[in-house]
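Derivation of every value follows stated rules applied to the coordinates shown; laboratory data play no part. Bear in mind that the values here come from a model prediction, so they are computed numbers and not experimental data. Cβ atoms are built from the backbone, for glycine too; each structure is taken alone.
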Structure 1
Amino acid sequence: MFQSLLETEADGQPVLCLRVLQDLKMETAHLFARQFDALWNDHPWQSVLLDFARVRFVDSTGLGTLIQCGDQVQNGSGKMYITSLNPSIRAVFKLAGLYKVFQVLDEAAAFQKFPGLDFNRLV
């Protein structure tokens, strides 16, 4: 589900950056959750940035999985950021009220928030 991972920092805290490779739907959500859990639990991340540049579709199961992962991050006193949402997924996030759950950033805001971020390294 994740093509690559990159570590960077924001405010002196470690941030895990992941590029999501596939649509997040019923058929793939369990794999996303399992891989996310393994990465989150194995490292002292303060926050997570998910790059959705390659995601075209998210269904209700995928949204539920994202919320569960976000809860896991928040329970660890971290923050989950999501960037590069396409217009249709952005609309779903707005309708579902997920802008209150996640910090959704466009690419320019992601570069400002995480100055060491290099999306080209996420290949």
Structure 2
Amino acid sequence: MENDKKWIYLSYVIATLILSWVVNQFLLLFVNYFRVSNPMLLEVLPASAVVSLVAVSVFVFFYTRQAKVQNYSLEVFQELRKVTWPTKKTAYLSTIVVVITVIFMAVVLGFFDWMCTSFVNFIVRA
């Protein structure tokens, strides 16, 4: 149970970092659009990055303290433990099949695109 919580907390941290990056991008749009200054803090981080990280961290901290969220996260992690993950060889072979299929389909679609372009050019010139 404690080991599970470690991974759940790690996922919260990763989600916090991603969400704070998104919020920072919106703040940068706001700063650039309205030409508001965005001073550097400690000559390393722009103020928008610090504001977004603090705001999102406070939000995630209080949101994840809810019993419903904690129970849901624990249930998700427990379900992930039940998944039968493929072996390394199976994953490698499946990747090879996907890459070959993508290349084949790119060639087929490229051929049909060339045929349609040639047909349209033939009609337009006539």
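Of the structures labelled 1, 2, one was used to calculate mean count of other Cβ atoms within 10 Å over residues 81-88, giving 7.4. Name it. Derived from 2, not from the others. Just checking, which of 1, 2 has the largest value of distance in nm of label points 7 Å out along Cα→Cβ at positions 25 and 57? Answer by largest value of distance in nm of label points 7 Å out along Cα→Cβ at positions 25 and 57: 2.
Each of 1, 2 could give mean projected area of the Cα convex hull in nm², but the derived value 6.7 comes from 1. Supply the structure label, taken from 1, 2, corresponding to helix-only ellipticity at 222 nm (-39500 (n - 2.57) for each DSSP H run of 4 or more, over all residues; to 500) with the calculated value -13000. Structure 1 accounts for this read-out.
Out of 1, 2, which structure matches 4.5 when distance in nm of label points 7 Å out along Cα→Cβ at positions 41 and 105 is calculated? Answer for the origin of the read-out: 2. Once mean count of other Cβ atoms within 10 Å over residues 33-40 is calculated for every structure in 1, 2, which label goes with the largest value? Biggest value here belongs to 1. Calculating relative contact order in percent (Cα under 8 Å, 6 or more apart) for structures 1, 2 picks out 1 as the one with the greatest value.
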